1. When mean count of other Cβ atoms within 10 Å over residues 192-199 is calculated, the result is 24.9; to which of the structures 1, 2 does this value belong?
2. Please compute Rg/Rh (Cα atoms, Kirkwood Rh), for residues 144-287 alone for structures 1, 2 and give me the label with the greatest value.
3. Please compute distance in nm of label points 7 Å out along Cα→Cβ at positions 104 and 224 for structures 1, 2 and give me the label with the greatest value.
4. For Cα Rg over 2.2 N^0.38 Å, which of the structures 1, 2 scores highest?
5. Thinking of 1, 2, which structure, once FRET efficiency 1/(1 + (r/R0)^6) of positions 88 and 312 (r between Cβ atoms, R0 = 30 Å, to 0.05) is computed, gives back 0.10?
6. Of the structures 1, 2, report the one carrying the highest value of mean count of other Cβ atoms within 10 Å over residues 160-167.
Structure 1
Amino acid sequence: MVLAEDATDIAETSFTANWSCPAEASSSYDDGYTIQYSTTSDFSSGNATVTALSSETSKSITGLTAGTTYYYRVSGKRSGSGTLEYSNVKSLTTVQLEAPGNAMDFDGSNDYVRIPADASFVSNQFTVEFWLYYDGQPSDYNGIMDKGESNDWYFFTAPGTAGIFGYAGSQIWFTVEYNKWTHVAGLYNGSQLVVYVNGNQIGSEDKTYTPQQNEIFIGRRTGSGKYFNGKLDDIRIWSDARTEQEIQDNMCKTLFGNEDNLEVYYPISSSGSILYDVTSNANNGNISGASRVNSYAMVLAEDATDIAQTSFTANWDCPAEATSSYDDGYTIQYSTTSDFSSGNATVTALSSETSKSITGLTAGTTYYYRVS
């Protein structure tokens, strides 16, 4: 008798089926094994089979659908007898496709991250960059990132659709659309404060900068505790002034953490109460209240067009200067549920495309989509 064992190596579109047989009986299956798998527990539909050698006790099953429950069973085969009685049934659920990483979500009431002061923050030139998402229009001057509003750099919200990059009485204002991801970079190049939005320089001011070894707050102001309501992703602090080309080339890429002059890098990729810096400086932050949520910061889904009975066109955007970083194209995931927990599927697009026709849909049905 063959005994199906628990599946291993469960991924989005594959798993490994495992089985065993008493050693003294395994030699009787001289023609190998048949593994049958299905999306129904009685194997009445959505089923297929693969075969394995008599010497094998596992088989990789591929080409599956993410987030789907599968059932499998195994039968030995003898020469001249074909497939014999099937074993017990094992089940598993393939991994659900997730968003490309996480963002830190701040509720605007009491959420923040505190980063202890460190010498790696003290540099005569610097660049701070991050992806920013306002949850609605700000109504006050709240802290996005603050290294000491009285004597060092800071980023604040401003009422309406504005943001502020400032230092010691000097401020550069920039426009941020609420409920939409925007890339922001603020730097000091030795003589000027400069701000870039989505890779484009939008303001500068002559200034003499004196760095301080201060702690950094993310999601609130240092002194007043005015809290940010929104999301932040892919936070980086460099000890040099990045050029416009460097910002554009890297804003839509994840980094390794060992890049020259990169002093702090928070890709927001881990869980728990610590915001881990993946550089060798290990400038880890302590999270107070803020939570991680799925992030689509680096590709911006736009409104669908050409909506018909059984199709629509999905549209997306990335700041034009950075689209070349997606050299392997895009994945568009669409679903009938807002959390993509069921009824979902994926299509791919070329790196040169910013729209994709989605077909074969059900009339009168609400669909959700996102792009990576």
Structure 2
Amino acid sequence: MHLFSAVPMPLMDRMILRSSLKEMIMSDVLTRDMKNFKRTREVRSTDILFAIANYPDRKSVLLGSSDAGVYELDLTTEKPDRIKFSGGHRSYVTGIAVMESQAVSCGYDGQLVWWDLQTRQAMRTINAHGKWIRRIVSVPSRNAFVSVADDMRCRVWDAVSGERIADFTDHDAMTPHHFPSMLYAVAASPDGRWIATGDRVGHVAIWDTQTWAKKAELEAPVMYTWDPKARRHSIGGIRSLAFSPDSSQLAVGGTGKINNIDHLEGRSRLEVFDWQKGTRLHEFEDEKRKGLVEQIVWIPESTWILAVGGDNKGFLNFFDTATNAMLHQDGCEGHIHGVTWDANAASLLVAAHERVEVWAWEKTPFEN
């Protein structure tokens, strides 16, 4: 098949082609000096940006905001100006997933909103969960979106009709200390075969997307802190999940044990599992930049993992699973909630507290 064929390709063929091109470009990352990875642009705002996603076939990103809006932002223009979509949520937009010419956003209001990316109009709004929807991901191989919320349910939605096609959980509604739990995280494997969900007390379940039956479970209890004396309150939990490029490993992100639960002063924490064997392969904690790991990104064709998040400030942590060491660390003034690579996988686009940032490798004097 010619790369620039005018004949439309099926959905999965396009997904495979984009993934292959991205891996080719991302492999160039491994040849670059991490010291040259710098912030190249910052666009300030007055809101908190909880979600970011690539706008298909455009040089733009989609943003989910604390002002209940979904926006398009073109970061290639001299003076970027956000374009607000019409309709939508009543409160914080906490996640966005994209599939072809449509996107679905989720929010604190318990709603899912389907968006037409050509017209920037809401096509469908449903009351999907009884509590705050934390995350949503797309599963193109099943033509579906998957959401998780604080009602402790994982629900699967047909991408075209919006109908609910599965509803399941392996997460208790109450913590061991009899307080309400939360279901923070969901991730889909690159091959589309598996879904992982993670909750406040450090429990992870892995699900088969062919049957939606539970395949395995993992525990990361260090990410849950309970204070039985001063506050009688808990904090922490699994905030992010990501399968490795070959889908054999699962990275779990959150925070380590916290001494003062009134503040996010715990070390950011990342654990990596061979999820089918149920064995923990790696543990990373960082004391310099503390807080929650909000998103995990595996670097294709490498042993590198990027973990982002923060407390009152944001961090970008690159780890190498081959050496069990941190490769590089940087950050920004605002808590980082999400990242995505641009369409060419050349720049990292960051959604944070009151800002969007662009990070890239600065050219050396020997590069054209």
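1. 2
2. 2
3. When distance in nm of label points 7 Å out along Cα→Cβ at positions 104 and 224 is calculated for 1, 2, structure 2 comes out on top.
4. Going through 1, 2 one by one, Cα Rg over 2.2 N^0.38 Å is largest in 1.
5. 1
6. Going through 1, 2 one by one, mean count of other Cβ atoms within 10 Å over residues 160-167 peaks for structure 1.
No lab work stands behind these numbers, since they all come straight from the coordinates. Values in this document were obtained by computation on a predicted structure and should not be read as measured data. Cβ atoms are built from the backbone, for glycine too; each structure is taken alone.
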